[in-house]
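Structures incoming, each one as structure tokens.
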Structure P
Amino acid sequence: MNVDSGTGADPYLWLEDVLGERALDWARAENAITKAALAEGAEFAALRERFLAILDSKEKIPHIAKRGPFVYNFWRDDRHVKGVWRRTSIEDYKRPAPDWEIVFDVDRVAADEKENWVWAGPIVRQPDYDLALIKLSRGGGDAAVVREFDVRAKRFVEGGFELPEAKSYVAWRDRDTLYVGTDFGAGSLTKSGYPRIVKEWKRGTPLAAATTVFEARADDVWAMPFVVHDRGFKYECIVRGITFFSSDFYLRRGDGADARWIEVDRPRDASVHTFADQILLELRSDWTVAGKTYRAGALLAADLEAYLAGARDMAVLFEPGPRKSLAELDGTRTALIVNELENVRNRLYVLRRGGGGWTREAMDVSEFGSASASGLDPDHSDEYLLNFSGYTEPTTLSLGALGADRREVLKRLPTFFDAAGLAVEQHEAVSRDGTRVPYFQVARAAAKPDGTNPTLLYGYGGFEISLRPNYAPLVGAGWLEQGGIYVVANIRGGGEFGPGWHQAALRENRQRAYDDFIAVAEDLIRRRVTSPRHLGIEGGSNGGLLMGVMLTQRPDLFNAIVCSVPLLDMARYHKLLAGASWMEEYGDPEQAGQWAYIAKYSPYHNVHAGRRYPRVLFLTSTRDDRVHPGHARKMAAKMKEQGHDLLYYENIEGGHGGAADNPQLATMEALTYTFLRRQLR
């Protein structure tokens, strides 16, 4: 039967009923088939046991956030399956086995309340760090309940702030006042399912009595309040998300009857940061102002109050290049730390402001890997945490201080897989339009270029997200140790070379991202690293869409595809959950001119009976409330009816990450690598 964008002639719409019994029965039946095919042998059992041991390892690095006198960490292992929020002092943290104090035990609360709670994080009140808004989701979805928690007494606040399950935005204005964006009832959410209205809520009053301070439009993406405490300055902010990458930004001035929200004049696609009394603008497009043109990808700084008054005297803190982009920005008490990518390799710099302007000094960081620096306590010290890892280098967490010559290694990840003989290389493929597309290759130095190497190619290519080298123990244990080759493609749509690299593959130009991925696959075959018989691919979310396009456009190139939490029905993606927020990325399928180009690649509309496709494993989650599980369900059902060979597994919990805890993640990863090994050997 034909499926089109507007007539509703889709025989599988019933699979969009997330919790419908018919749809769940279908998913359970498919799960049983997949388990019988992949999960009943010794290979799967050994893989799952190995993965779970890695995920539950007590030797993992407990990454920390400093709040007041303590450093905090969220931790899962075999004893704390759902996890614990815990704390210790920075000095105790330096010990091999810190004496952690448990602040919040998710397993205990879930058991007491007979709910499948998954940790969604705390919003801790600054500057006292005495109260937190704890977010808990059912099964791992984005929607969460919010409850006030006394961090010092380690218990929920009786009669405190509490919100029912929703995709809420909350921020502390002061001890007794919150900014709240949530589901206030009919008409309070955008078409994307996010809060449209922001209210100011006083302690001891019902939510219904909260005062509205801002309203976005229904066709906006969201209205998001937040409060920034920055080196002695406090900024109360609201972002009106017009599209995924454009917004209006407001700062509060005054109180009571004199309160007003001032819009910050800047390009709508520019990101706003602060550094003490400075405003920082990160540009996504060229901006001509006060007789000067600043390039897309630049980082600008100016005195905030002068800027609000109309001055446009700005310092350029980062200047992009053809293969150079701004990856991250953080800081200590007196300096900014700028993290740049030069041909997908990190460079870190320290920027300081003095009487003569800003000065710049390089930080000593190894090239071939991923480095990330963040201030340990930016309001009070110049100490910073440095994370470094590579494809074959376990992550190291170090503590340094600006102005000091040495760093102290705090924690080092164990070697979770045998990396002996592995070599990391960077290559380039040439895409259809001549664009050079970089990719990383991890392989045994002794691997022969004879076209027989089992090879896994990973990609994403969307939303300005960069793929950088990182230590991935499950990839190492499940694939590299077995002699497999692992490849990561830095295709357009990502952010590896700045906003232009992302914008080059938006909407009508989406095919460029797919051409880039095809070019990398073809280059691997041309170099005789592998061949279609031994080449598999993997991607999730937007990367799952990439997998669906590869399935339908170039089935001749691959022998196995792992398609996780994917978008696939591009005629209806904007009507499902958060899909409307992504129309800036993909386009509006209800507009005939835009559907014309979307229809050319929409996997659900380009899979046909009588054609030969590589075997595919679809993975999704019932509780994913960001990318609807209906995408994977409908694609699998349609392909099965057409007679194609595939496997489907739906985790009945798990959220957009696919798994809600370590045992679930170990199961899904073991299914993945059992499938890939069998298909590509």
Structure Q
Amino acid sequence: MCGIAGILWPGNSDEMQLKNIAARMISTLHHRGPDAQGIKVIPHSGLAFGHCRLSIQDLSPMGAQPMESATGRYVINYNGEVYNFQTLRKELIKKGHFFKGRSDTEIILASVEEWGLEKALTRFVGMFAFALWDNLEQKLYLTRDRLGEKPLYYGFLGKIIVFVSELKALHEIPGWAPSINRQALTLFMRYGYIPSPYSIYDGIYKLIPGTYITFPENFLTGTSSFSQFAEPQFKTNIQPVRYWSLAEVAIAGRNNRVTDERDAIQEFDNLLHDSVKSQMIADVPFGAFLSGGIDSSAVTAFMQKIHDSPVKTFTIGFDNKEFNEAPYARAIAEILETDHTEVYLTPKDTLAIVPRLPTIYDEPHADSSQIPAFLVSSIARRNVTVCLSGDGGDELFAGYNRYLRIEKIWMMSRLLPTSMRKTISKLILHIAPSNWDLVYRTIHRLSLRKTVRQTDVSLKIQKLAGILSMDSLPDMYKELLSYWNAPESVVLQGNEPDYIYKYDINFSKKQEFINQALYWDSLFYLPDDNLCKVDRASMAVSLETRLPLLDHRIVEFAWRLPLNMKIRNKESKWLLRQVLYKYIDRKLLDRPKMGFSIPIAEWLRGPLRDWGEDLLAEKKLKNEGFFNPSIVRQKWDEHIKGKRNWHLALWAILTFQAWRQQQKTFR
């Protein structure tokens, strides 16, 4: 795991200038790779690579980067892990390749030499983002792993092509004057994250997962006009090329369903075993995050089955019982006999992270579980350099509570005429806080959950009102995901792209809508919220995280499962549970999903109130010109007074405001 940065400046042969820029860029990413730093300049091409290394596999200088291929044709600047590199190494040796060290970086280069870039990418099992320079054809390639575990931004600053693991590296490029992309800001207000290919900045983009992009020779030699690439992801001559498509996987899975439950359980058992085993290969200490939920328990159970000695596991606890899963994690750790570390954190410990968020997440990110993610990473890093995590299970096996609720609420609401539904929606929003308990009991029955956090009651009321007014399942689902349900009303000059619906794989039957929701979540929410959160939180403390459930072979298998092997008897993750019951008593596992949450709603009325008041001051909002002050202030006042729970909407505004204040120079 590492940090990468680079520039391609056609016509600039000043080696010292290129080297200094790359060195300054990569110095901002030291947390991603504190063990070594490398710079590679190819002056005649105007290319400079910067690399910082977190040594995991082959700790010797033989694994240093940027690295040239054996023939000298290719130079790579690489972040990530290719887990099947040992298998590929044996195959390549038979084909006549030789290797100086034991790193997977050499294997990537040799694979490209042997099979070409696209065919090599299809052979890799892992997480990665890398830049590859072809000295022979004078081309630059950028590529990203299938699910988007590793980040890669790219863009155009005048006549310079740039790419970075994190946006903070761009500040070191002389003369850069970034501006906010208001389309991206509007999307951020909707979802709490910025979906690919957008970034918060004009002219800077996220490379879409499962793709690579080529900057052609005529572009690099200056015979193409740079002005024509204002939105490069939509231009045919530099359009990202898909080497793996989730849409194709989902459609193929629909046409090739698994039918035998026993075979499905055994196949998944084998796949997860192989994935976990391959991701435990490292030359440094490793462990696992153990929350007590289904996904992390499954990963930990297989790790302990494979490993000869107790696996190190880590969890954090909170005094607030509504948000505390530590007792469940401890019970599972005792059953599996792991070497368990449990740390209880006070509100003061947790609140201390808030001022650091704009630096850790150098693009606005409003998922408040970023705070416990950073805290548990910090604790794990005291003992290990690599941690396996259960992320991805919710998107693959229908783990989110919304999957269980949405169709039932939709079917019940369709029994009422449209006018009546909309009237009921308006009436719900006018219910006084003193009567919320009545609505709470109603939600309790509709939600298919055994419990609803008391602190979530008002938020559930508002969501119920919103979805009752929707006229289609997709609109209802979008409402469930929204931080702001009308972001164009709050973002000045905002224009929200019609984003999600452009990526519809047409599960036509209503009973298949959950599959459509799983697809959308895997395409957007997973990489741009969850995986971004995990990457930044862990890399901020120089910890590598690995996600066995996102082995693409498991993803492809999951899409072959019929829905009743994911949701059965009002319970999610049916197949995953059947495998896990072999190792852990089902009484510990069959409980409501809690999530990795903290009481933001309460904090905004208490210890974060002054912080929020400063960032949302009406004069400040007017002067900055990004948000409609009257709408923001209304929601802030209603939240502070306990009239409504607007913590999601407010947290999105606050994280942007705090981020922009930390950046200072952006317009």
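Quick note: the coordinates plus some simple rules give every number you see, no bench work behind them. For clarity, every value in this text was computed on a predicted model and none was experimentally measured. Cβ atoms are built from the backbone, for glycine too; each structure is taken alone.
Some observations on this one:
- Sorting P, Q by FRET efficiency 1/(1 + (r/R0)^6) of positions 299 and 643 (r between Cβ atoms, R0 = 35 Å, to 0.05) from high to low puts Q first, with the largest value.
- Test item: distance in nm of label points 7 Å out along Cα→Cβ at positions 91 and 307 calculated as 4.0, pick one of P, Q: P
- Ranking P, Q by Rg/Rh (Cα atoms, Kirkwood Rh), for residues 315-554 alone, the structure that comes out highest: P
- Computed 0.90 for FRET efficiency 1/(1 + (r/R0)^6) of positions 43 and 395 (r between Cβ atoms, R0 = 41 Å, to 0.05) - originating structure among P, Q: P
- Here the criterion is distance in nm of label points 7 Å out along Cα→Cβ at positions 331 and 571, and among P, Q the highest value is seen for P.
- Source structure (of P, Q) for mean count of other Cβ atoms within 10 Å over residues 155-162, computed value 13.1: P
- Relative contact order in percent (Cα under 8 Å, 6 or more apart) - highest-scoring structure of P, Q: Q
- With helix-only ellipticity at 222 nm (-39500 (n - 2.57) for each DSSP H run of 4 or more, over all residues; to 500) derived as -6000, matching label from P, Q: P
- Which entry (P, Q) yields the derived value 46 for percent of Cα pairs over 21 Å apart, for residues 427-522 alone: Q
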